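Laboratory data are not the source of any read-out in this text; all were calculated from the coordinates shown. None of these values were measured; they are calculated from a predicted model. Cβ atoms are built from the backbone, for glycine too; each structure is taken alone.
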Structure I
């Protein structure tokens, strides 16, 4: 098994066609077929079947492709870090951002990295905390923002900020930023919430359970965009951090108010793998990400947020 075979495997998997893969790899079609054949001989099982849609991965092929992508990604990162432009920090760094933070942070961090570390090639992945933690542990991202996960020996965390959760509805709902709403007032009202075990759902469920209160959940979705679109369509209220709806409020699409009694808050932490070397390029991106977050809190752009990192 060698890197050429792995690249052939991944490229054919992505294109579904040996001819297109050969063109992308800049080699002849028989060479691609031979690399796949040698790889199948090495692992001892078929990796592809020919279907109506072209070359389709077998179950074994799907498993191997996942590992192959990681291997090739690590090799690309190593090359970029070993051979940066003269006098610069170089490398490929993948940052995992939470959906509620991506609009605020993505452009800011790209701007700062481009200006100060032109040798770093930045990749930004967005996902919910559970996905980001798994990607971090699997090596698919180098640094991620998480919602204060349970202790695990595979990652190290650094608390950065605490943010409050708000109730979100249509502009005619009467919700206002300067008029907090007691959680008890949500009893019986239609709600659109993430499904368990999403962190936000668990936080709300635990609070209402202590109050002996029943939630009227009319729809569940783990996509923040769908949460908001269902509210806009009039299906009910939802609960989100204020930063997730700042632009929607400014445009008059949604309205929101802080939740109180109890005040629901969650902590955002910076997470790094505990069992992998942290390169200089990753450290530069970490410093930049933290600075962008702190600046946004101090400017007041990150609503209902309290900076924790010292």
Structure II
């Protein structure tokens, strides 16, 4: 989630049609647009027009999208269904797609927990049951393609990206999106883990990112550096606000100062990212909670 609500339009991109992005990558947009998913969740079909394929982030379990996924697979053997993480806009279609095709569900670990954040779409998929969990560095191969699991906790503790070795492409799920920064929502979202994961992918040599939301990212290192700088900027804002408020400051008051002009519907999500920063700063000894929703800087 960004500092301002990016515009989205249900008609921005066509749903239900596979769009070929490269010799090995096709994109299929689910019909679930929202202020948090942009034009919707993008499922990816990996593989050539002949031979077996894999589906990454099958998306919501909506009949129209499931039918479109089957049409996109076009009778080719489905090697596996991979999920980057288990938020409800990413993994629920895995089980019905597996039932229809006989493919295995692999990828991220299952994770079900209460999340007191404001995002309806961010609730975890309690029905997700993988046949196999991929650890960092695990490989999955098919006809002319190889996917490597890259552990990228932060947005969620179970988040994975998938690297397509043959094209130096990275499927980034919600870790890096093509339209906005991602929400880091405690208790599962963790800012320190997120920043470490960002550094991890910055150190790679991928030439293109395919996010679950938004356009493909053709200058990925520049975007990652910018997003890391954005988080450092937010951290600096928090520390300055607390330095100017010796009696402490409530999170929502920080949100109002930091996110000028933000749609009120998104203030709750912004407060989760501010909380994630505060918890990270607390561990580093720079801030402390002082009761209720108030926080103080260390010098206060």
Structure III
């Protein structure tokens, strides 16, 4: 049986902090909140690195504010995962040097190779404090919904692996083409060949944007599960925040059913991270504590 770490995909989400339902009322600083969170859970996902490049200064502070053995899973910068990226999300010096910076959004293919090299280099170096402290769990590439299965996509993923040598790379696909009957076996084989960690998801089914839970551990070192909630009413709704979209609280019965599958997945990797992304108010923290209790009675 693997070491199972349960946590959430953020410790600073706006509705979580505003709810006053997880952090004690006297905790008003980022330092106090991270120290409190890391006393409750052994792992957290950094989502701010998706919106803008992380910095080594912040990573160093995360190391200082958490106990030995605590783990950070870090979300890859949005440009690297084929999402539309506003120029303002780039570092100022890079943004000012781009002739295309007047565009509303940039995509990976739009950016010159030398600029991409610089962005990758800054992303790598920002994570050094976590690596040196042994607190970097994995880097999560949550690819855009329009990132479909095709040879060029496989090549891009392989390049991402080369950009982060020595790091554990997890991939979450959000387009069902990766799990269609004609591609499923090839997708899993590709992940295994490149040492990629397949992300198992729990989310509403039956929507064009839905992908199934594929219970596979493709790396002997680490398996990942991310739970997005099961709110069918908001899953495909336009014009709402991420927190509203993932507003769902798993019931005790639902978690008990999931616990068996989680244990089964854990039998195939040395370590398993279970991360709740139902990030409205304290839903994720409540469910993470509930599942911890079920996994460690």
Structure (I, II, III) behind the derived value 0.10 of FRET efficiency 1/(1 + (r/R0)^6) of positions 143 and 215 (r between Cβ atoms, R0 = 25 Å, to 0.05): I
Among I, II, III, which structure scores highest (criterion: Rg/Rh (Cα atoms, Kirkwood Rh)): I
So distance in nm of label points 7 Å out along Cα→Cβ at positions 111 and 167, computed for just one structure, reads 1.2; which one of I, II, III is that? III
To test your reading of the models, identify which of I, II, III gives 1.07 for Cα Rg over 2.2 N^0.38 Å, for residues 135-198 alone when calculated. III
-10500 is what came out when helix-only ellipticity at 222 nm (-39500 (n - 2.57) for each DSSP H run of 4 or more, over all residues; to 500) was calculated for one structure; which of I, II, III is it? III
A value of 0.05 was derived for FRET efficiency 1/(1 + (r/R0)^6) of positions 127 and 287 (r between Cβ atoms, R0 = 25 Å, to 0.05); which structure in I, II, III was it taken from? II
